[in-house]
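The structures considered in this document are given below.
Throughout, read-outs are computed from the coordinates displayed, never taken from laboratory work. Everything numeric here is computed off the predicted structure, so don't read it as measured data. Cβ atoms are built from the backbone, for glycine too; each structure is taken alone.
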Structure P
Amino acid sequence: MIEEKFYDVSYDADRLIQICNATPPEMLEKITPDLLGEWPNTYVFTKAIAEDCIRKSNLQLPICIVRPAIVVPTYKEPLRSWIDNVYGATGIAVGAGVGLIRVANIDKNLKAEIVPADYVINCIIGASYKTSLERQAEIPVYNYVSSPENLITWSQYMHQSERFGILTPTLRCLWVYSLVLTRNKILYTIYAALFHTIPAILMDLGLIVIGKKPQMLNVYKKIHTFAETIAYFGTRSVEFKNNNTQNLYETLSEPDKKLFPFSMSKLDWTDYFKTHCLGFRTYLVKDDLSSIPQAKTRYFRLNLAHKTLKVIGYLIILRLIYALISYLFF
């Protein structure tokens with residue numbers, strides 16, 4: 001259970017800075033697991049260190065802490081579905097959308113703690129305003145998450161991304177949307193080898209043959225490094241409390257609730273996802289909207305090729321099974 005409170009850390013900021021400054025980079029990399037302790041990665045560890053630093057600073061300033069979950073494209077402001085990075089859940093959806101990512105180490109039944117970027121900003125504005133008016137003895141903490149009010153699972157997230165994403169495909173698609181979610185690490189490793197590594201090697205060999213620099217294997221190495229980070233959050237169920245955040249929203253006036261909406265209970269996920277992947281296409285892939293008809297034609301051809309290859313694959317497997325049975329029993 002992650003509550004809206006501060007958590008103790010093994011090192012304060014000053015001590016950690018001393019260690020980093022006094023340790024050679026290669027040695028620092030080796031001792032990082034020891035420094036982390038029970039923290040899953042440096043991302044969440046350094047956030048906790050920063051919070052601890054603020055708590056101990058004793059500055060006579062109006063301060064609050066807002067902890068957002070996995071931030072995804074905006075809902076409506078400043079532009080609908082705006083995004084400028086491929087971190088977290090966005091990276092999985094974009095990678096699957098262009099046909100690069102075919103498998104992810106994620107439990108499809110677990111909740112996806114995702115929150116739109118503009119709702120996060122609105123929550124920060126509301127928390128800042130309240131903090132400036134009401135000086136509290138303890139620094140208030142606000143967990144900005146989705147599951148306590150409007151739960152969505154990883155399966156629903158990827159299904160909605162596929163449902164609306166294939167309506168506006170990009171010209172940069174390498175293959176059709178076809179994503180397998182598995183929580184089993186062994187199965188993930190096998191699938192990643194079959195669907196990522198082996199095709200990457202074959203594509204690089206093709207690039208070498210035509211005189212170009214191989215690059216796909218390096219691309220998948222980066223994808224797998226990124227996948228390890230998201231896998232920690234995609235295979236573990238964590239409960240969050242967000243009573244402070246819910247109470248904060250209720251203190252807003254009705255005009256402010258309309259001007260700075262951030263209650264996840266009022267967000268319509270289906271409406272949100274209608275332009276979710278269109279935002280990826282526009283702001284990340286940089287495909288002009290005028291190319292959608294051409295992209296749809298190309299995606300249709302890719303899908304036809306995909307289905308043809310699946311049929312051929314099934315026929316080969318059936319032929320192998322028949323040959324094995326014939327060898328063993330006849």
Structure Q
Amino acid sequence: MQRVHSYVNEILSKKCRPSFARQKVVAEYSQGSTPIAEPFLDKSSHLNDQIFQYPPPFGFLNMRNELEEILTLLPVSSEERLGGSACQRCLVIGNGGILKGLGLGPLLNQFDIIIRLNSGPLQEFSADVGNRTTIRMSYPEGCPKVWEDTDPELKFVAVIYKSVDFHWLRAMISKTSVSMWDRLFFWQNVPMRIPVKSSQFLLLNPEIIRYVALDLLHYPKPRERVWGWDQNVPTLGVSALNLATHLCDEVSLAGFGYNLSQHEVPLHYYDNRPMTHMLKEAMHDVRTETAFLKHLVTSGSITDLTGGVHCSFC
């Protein structure tokens with residue numbers, strides 16, 4: 001624990017390097033790719049043809065009407081940087097069991113922008129995971145059923161994986177009911193309310209996910225099946241990492257890393273679900289993602305604060 005704390009303190013004490021993470025990723029992976037103009041979409045966005053090239057989560061194929069309807073409900077994204085400072089450090093906090101017992105909460109709270117994923121809880125775990133949230137990023141089924149984020153400037157970033165997710169998002173923004181028909185198409189119960197203002201909602205540009213899949217992980221072009229996908233959908237964690245490189249100058253991870261050889265190790269910091277649960281994933285190729293993340297950490301493009309991907313302080 002002492003080594004982890006010393007390492008995080010060292011990262012925080014160094015001078016922030018402007019545009020560092022994005023420049024490193026672009027230099028290694030983005031030759032010849034189309035740059036993403038904006039990480040979030042709103043009613044002022046230019047909707048280029050590429051956004052409609054693939055179905056969700058890679059694009060909005062045949063969904064222009066649904067998209068335009070949602071965009072009328074969303075605020076125009078502010079030109080101001082989310083964290084407010086000139087050079088900003090992003091921290092993407094995964095839900096990995098490796099966070100449990102490290103007592104990193106107060107240190108994690110010191111990052112400029114803190115991105116949390118899905119329903120990762122805070123209150124009873126705040127000593128390990130902190131209690132600040134700048135962005136809560138999720139899709140309907142992953143969204144918290146019990147809302148614990150209290151930051152007044154928090155943004156909820158909605159990720160669209162299927163067409164019915166648009167209907168759910170519209171209900172959340174407009175504070176109306178999710179129809180019984182729509183509920184049939186979710187694979188688990190979804191929240192009926194999110195206690196944030198309409199001005200706090202943001203819609204993730206699906207190009208963020210497409211870029212991860214095709215440019216960073218080099219997956220084959222998306223091929224939709226009758227039900228679900230092949231193992232070519234990036235996890236929300238890697239998608240959040242790409243988002244972070246567009247929002248911040250430096251990027252760190254905490255709570256990342258799947259050690260699939262340790263079958264009974266807890267997958268999450270908040271439950272006892274074993275690591276073997278990830279072996280059943282039909283959508284995500286965690287081995288390919290792990291190799292990609294390890295390369296980013298070992299090359300110095302990003303930092304892994306908890307050492308689950310690659311331990312720089314061991």
Have a look at P, Q and say which one yields 1.04 for Rg/Rh (Cα atoms, Kirkwood Rh), as calculated. P
Consider the structures P, Q: one of them gives 3.7 for distance in nm of label points 7 Å out along Cα→Cβ at positions 109 and 221 as calculated from the coordinates. Say which. P
Source structure (of P, Q) for distance in nm of label points 7 Å out along Cα→Cβ at positions 61 and 125, computed value 2.2: P
To which of P, Q does the computed value 23.5 (mean count of other Cβ atoms within 10 Å over residues 133-140) belong? Q
Using mean count of other Cβ atoms within 10 Å over residues 101-108, single out the structure from P, Q with the greatest value. P
Suppose you compute distance in nm of label points 7 Å out along Cα→Cβ at positions 173 and 253 for every structure in P, Q: which one lands on 4.9? P
The value -7500 for helix-only ellipticity at 222 nm (-39500 (n - 2.57) for each DSSP H run of 4 or more, over all residues; to 500) was derived from one model only; which of P, Q is it? Q
Given a value of 20.8 for mean count of other Cβ atoms within 10 Å over residues 117-124, calculated from one of P, Q, which structure does it belong to? P
